[in-house]
Structure formats: structure tokens, C-alpha cells
Structure I
Amino acid sequence: MENNLNPKELSRYARHIAIPEFGMKGQQKLKAAKVLVIGAGGLGSPVLLYLAAAGVGRIGIVDFDVVEDTNLQRQVLYTVEDLGQSKAITAKKKLLALNPHIEVEVYDTPFTKDNALDIIQGYDIVADGTDNFPTRYLTNDACVLTGKVNVYASIFRFEGQVSVFNYLDKNGERGPNYRDLFPQPPPPGMVPSCAEGGVLGVLPGIIGSLQANEVIKIITGVGEPLSGRLFLFDAASFTTRTLKVKKKPDTTITELINYEQFCGIVPTQKKEEMVKEITVQELKKWQEEEKDFQLVDVRKPYEWDIANLNAELIVLDTLPQQVEKIKKDVPVVIHCRSGARSANAIRFLQEQHGYTNLYNLQGGILAWAKEIDTSMATY
């Protein structure tokens, strides 16, 4: 391989080049590599920082979110000066400030089945730093269809996991993919998001660094990637496990699908089963008019302690045991942080107990804090 490193790069990457198994060839492979990172949040922050520092020649960033104060507990790419700014655009500035010898491409747009194949096609490896099941399945399927390696990681509370999917081995055979490990998503609401369940701030730094390590190993050919293996880490007990992942002969991916519907987030419903909504402005008017209605909060007690609307607290997990507390003779407004859990609660009550008087607070308590009471704490 021709030496395409300039004198400044040779100096910058000297510690890499000094490793016998890595050397000049390994660094040249990094410079020639193109890596797409989907998600510039908790996992994406360390992944992006270490890939940029390592000298990956072209890095793509997919993220359409903005920086919020709740991100700063773990998303080390950002500071208070970045609040309200695009994560992808801000991340690009930070990476180029860290290493001006690389190229960074920004996709400040939702990652969907309509653009996934086009975006992924221009890269060698994809690092999945997403935090929801529809995007994980979309990323996996797009990687399989385009023949790209998918370096996967996820985090929750104290636990993290890492694996390498769709890896092309020396025999020209592809390793297992995400669907071989998880053929079907969990039922909606069964696995809380990090916003709902929390995550230890240092955990994404640990797991994201391991994820970046796998990307670098695959590019340079150094070591053995986690293909066919799932690495599990528990920060609380400081224990690790590595499980084998085998290909399933009936796992076939031929096209991209509606992943939100596949994951049950947008279920096919009859008209009478649809979730009715009420805006925060309408709720405020009901309160001012002293309308007879019940307000129910299905969040966790710690969320209530941070901010609440003086609603009756019935935690979603306990709802099946407390159905009798939900009235049927007056309108009932159910809310959570953003509207997702409360919608699941309403579907359960409508489908299993025949309720017809339920309303989901559109946007949840976040919308209330943004549009009604701007002094309210958000999280």
C-alpha cells in the first residue's frame, strides 16, 4: 500500500505505527476507510471521538436531534454552549477540531427506509449507536442488503452489549446479523428507553469505546472481531460474559419494511381503537374551566419527583393491577414524559377493559414544560 500519510500525520499516529501488528499499513487502512456512525448521542460520542482521533479518513454522522441539557450527563461530545444546536453539525465541528486530517459528512435528517440504503452505500462499515428498536432493525437490514458490516452496541442502566453483525470472514462467508440474535422485537413498552429507565453516565463511554475498538480492528485486520459473539458488560457488578450467536437458516432479508409497525409502535388499529389525544393547551383550558375529569400519570416515581402535574400516579408497570382506579364515567387524560407510554396504557385499557373515555396528553409533560409552564424542570 502506497504511503499516503503526510509528515504531520506520521507524527500524530506514531503510537499506532509503533505497534508491530498495526504499523504503517494499519494506519493507511484507517485513512482509506469510510465509517458511518448512526446516532451521535451517548454511544456515538465516544465512537466518533476515537474514530476521528485514530485517523479514520471519512466519517459519516446520521442524527437529526439537537443537544439538550439531559444529554450532558453522558454525551461527552457536547457542552452547555451547544444546547439547542444540531448534534450532527456540532459533532462535525468537534471532530475536525480534534483531527483536521479527516473528512466528516453530516446527515442531519431522520434515518428512514427511504434514505437508508443510499446513505449506507457510500461507507465500508456502519456503527450502530441508536437507542430504539425500529432504527436498529432498519440499520441491520440495510447493512445486510448493501453488504456492509454492522458494529452494534446498546446500553441500559448499568448494562451494555457489543457485537459485530454481517461480518465477511476470510472464507467469504457472512456472519450472523441482528435478526439472528433477535428475530422479533420485544412487545411495545416492555423495554424502557434510557429516558425512562436511566443509564449510568460513564457506561456509554465504556461500551462506545469497545464499539470503536471493533471498528478499528475490522478496518486494520488486527485481532479477532466479535462476529458470532455477543459481549455483555455489567458496570454495577463489573462482570462480563460472551455469548455465541449463530446464524439462523430461516433469516432472510429481501427489502426494507415499515419498522415502526414491525416493532408495534404504529399498530394496525380499527377506528374505534385509535388513541384520542388532547393538547396541553386544551388540558389547561379544562383545568381553568374546572371541568370534571381525571388526570393520570403513568411515569416512574422518580420522574414524578422531578416534575409533575398533580396527577394521580399509576405507574405503567402496575396498571393491570390498578385498573379499577381509572374512571369510566368522566373523561380521563393519561400522560407520561412524551406521550409514548401513556399511549400504550390507553391501548391496553381500551383493548383489554373496554374504555372509551381516554385521552393521551400530546407531547406529555415535556410539551407542558415547553408550552405552558416554562419554569418546570425537564429531564
Structure II
Amino acid sequence: MTTSDDGNRQLPAPVQDFLPTTFLERGIAVPFTTPMLAGTRTRPGERNTMELIVPNPSGGRGVYILPWDDLAALCRPTVHDARLTAVLSHAQGVTPTTIRKAARETAAIGLAGRAAAAAARNADTGDRQASLTANFELLLALVRRIEASDPTMANPQNERPADLERRARRAIAKIAPELGRTHESIANAMEEIAALYSSVGIGAASSAGRIPTLLARLLRMRAELQTVMERGSGDAAQEADLVAGALDLTTNCARIVLADIRSAAADIIALLRRWLVEPDALSHMLARPEWLLDGWDRIAALWETAEMHRGQEETLGEICGLIPAVPREIGHWVNHQLNIDADVQRHHRKVILLEDWRTGRGVMDIIRRNEALLEHAA
């Protein structure tokens, strides 16, 4: 950040080619409602601070890298965004989970309207239920594994909760000595693993998690984009092709990452042992879908509500400006099963930002639209 002769702070020169190497360098999408902050991300800065990555406000190429505290020098944020920045300033770590938690906390108090507040509360309730469901599925897997040699045991899936809990305690007590841990530590490990699996789903609930649900929304969007490409011409068809290509890359990577995660859960004993020996490594692997799909929930919400606002073809240009960069780190996650280099280059040819706020037309309408998006991307 520089200072002009009259003492006012000015924006630094934008970074022209922002092609991050890692997902952490790419930053995490922040659901701001201020039009000028569309597509803004945050990441760790120097000395335990956070910094902002803001798309060029002029609509040109590049991004601005700003200290978090300099947001007010860039624009006048909405009340919702001012509150969100205050909440995030006290966040412990910068991850998709911490950003989502702060965003829901902000929306839940009603600063983006009643619908967004209700959606935030419902999403939190859904996450808690998903964690309980994941824990139930892990307990079922453990009971089945421990009792596999006893054909007289009833299917645990059909047990009453109290009876399943009794059988689960017995299974944990049996496996604890083999793992060199106490009964309590194994039970705690099961709950910790369940919390990590809650977003991706496990067992019979593998398609009901937040990540599989988002992936299904993106696949529907991809199918609808095909129709736009086939029936249209000019900018709309080209933009649809660009977004479709980015979706193909992202969803293909997501399938591979999810397959690896579910494969890790195939052997419950091995999964427990891995968690006890290298919890950080397992946590990082289970968080990969969160990083990969970060920012796509807002894009899906934009597309799904497009006909209520600007229309699908008119919204495509805005979506092009929000497509997340795909860091080369993804090549390590998917074992180079995809042509990462070619796809990464393809999806950074074009950046288009919503023009209405720059020309002064419909600013309040855009803010209201952005608040409505929070309902669909909680």
C-alpha cells in the first residue's frame, strides 16, 4: 500500500498473473456482499496476519494483494461485510472451514436478511447431524469388523440405538489393546474422524454430505451449460464453454479425491491406526475436497438463481470472473491422472467482472442479490 502526496492511501500495482502453486496460496473465498469485493479471497499473511486477494476493481487483468486491515481503503463495505471482517479478524487459522463458520455466524444474526439467517442456522444444524451420522456409520463399520467371525450376531444396522451403543463399546474395548490406546481415546478418535468425514459422507450416507451435494449441483450446472453451448453463439457460448471446461477439471479432480477418501475408510481398523499415528496427514487428506471446491458453492448459487436476476446468459460473464484458479498442487492429489498443465492454462484466458456497480447502475440490487446468494451457499 502506498501513500499519495495528499496523505491518502492508494492501491499498489496489481499482480498481473496470479497463478498460485498451492491451495493455501490461492486463498479461501470470502462471501462478501459488497459488489466491489466479488471474488475476493483471503490467505495467511506475514506475522500471523491475513491478507486479501481482490480481483482488479477496474475489470482488467490481475489482482490486488492487500493487508486485511486495508479493506476500508479499497471500498466502503456493507454492514454484513464489516461484521464479517471483524469476526474473521479473530479467526484461528485460515481454512475453508473457519471462513464458512465465520460467514454463517455473521449471516445468522440477520445482517444479510432473514432468509440468509435461516439458511445459516439450518446449515449448522445439518452439519451437526452429518457428524452424528458419520459417527454412526463408523460405529457400524467397527462392530461389523469385530463381530465378523460370529455369525450369530444380528445385523447392527437394525439394532436399537441403546443396543448398538452397547455393541460398539464392546467392539472398542476389544480393539483398544491392539491399537495401544485406552477405550476412551479410541471413542474420541472415532468422534474426531466422524467430524472430518461429515462433509464428504461415509458408508450409507456417502452421497448425503455437503461436498457430494455440492458436486451434484455442479454436475447439473455442467449439463445445463451444454445446452447453452449447443443453442447459442458468440460470447454466451464461449463463456459457457470456458465455465464448462473449468467444471470438468474441478469435478473430475473431486471424484478422484473423494474416491481416495472413501478408500481410506474401507478398513476401519487401518483408518483408526492411521489417525492415531498421523492425524495431521489424515486431516489434510480429508480436507482436500473443501479446498478444491472452495468458491464453487457461490458459483452454483449464481447459476441456480440466474433467472431470478440477470438471466443465465448474462450471468455467465460474471461467473467467468469467479472461476477459482487451479493450483498445480492438485497434480499431487490426483497423481497426475489429468492433464493439469493444459487445463490450468486454459481456464485463465479470460476474466470478466460484473460491470453494473462500476457504472453506478443497480448497486443496491446487486447487494440484495449477493445477500440472497448466501441463502443458497450457506
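Of structures I, II, the largest value of FRET efficiency 1/(1 + (r/R0)^6) of positions 179 and 219 (r between Cβ atoms, R0 = 30 Å, to 0.05) belongs to I. When relative contact order in percent (Cα under 8 Å, 6 or more apart) is calculated for each of I, II, the greatest value falls to II. Among candidates I, II, the computation of helix-only ellipticity at 222 nm (-39500 (n - 2.57) for each DSSP H run of 4 or more, over all residues; to 500) that gave -9500 used structure I. In terms of mean count of other Cβ atoms within 10 Å over residues 27-34, the structure with the greatest value among I, II is II.
Supply the structure label, taken from I, II, corresponding to mean count of other Cβ atoms within 10 Å over residues 147-154 with the calculated value 9.5. Going through each structure in turn, the value belongs to II. Consider the structures I, II: one of them gives 5.0 for distance in nm of label points 7 Å out along Cα→Cβ at positions 187 and 243 as calculated from the coordinates. Say which. The value was obtained from structure II.
Each of structures I, II was scored by Cα Rg over 2.2 N^0.38 Å, for residues 155-226 alone; the highest score is held by II.
Values in this text are rule-based calculations from the coordinates and carry no lab data. Predicted model, so just to flag it, every value in this text is computed and none were measured. Cβ atoms are built from the backbone, for glycine too; each structure is taken alone.
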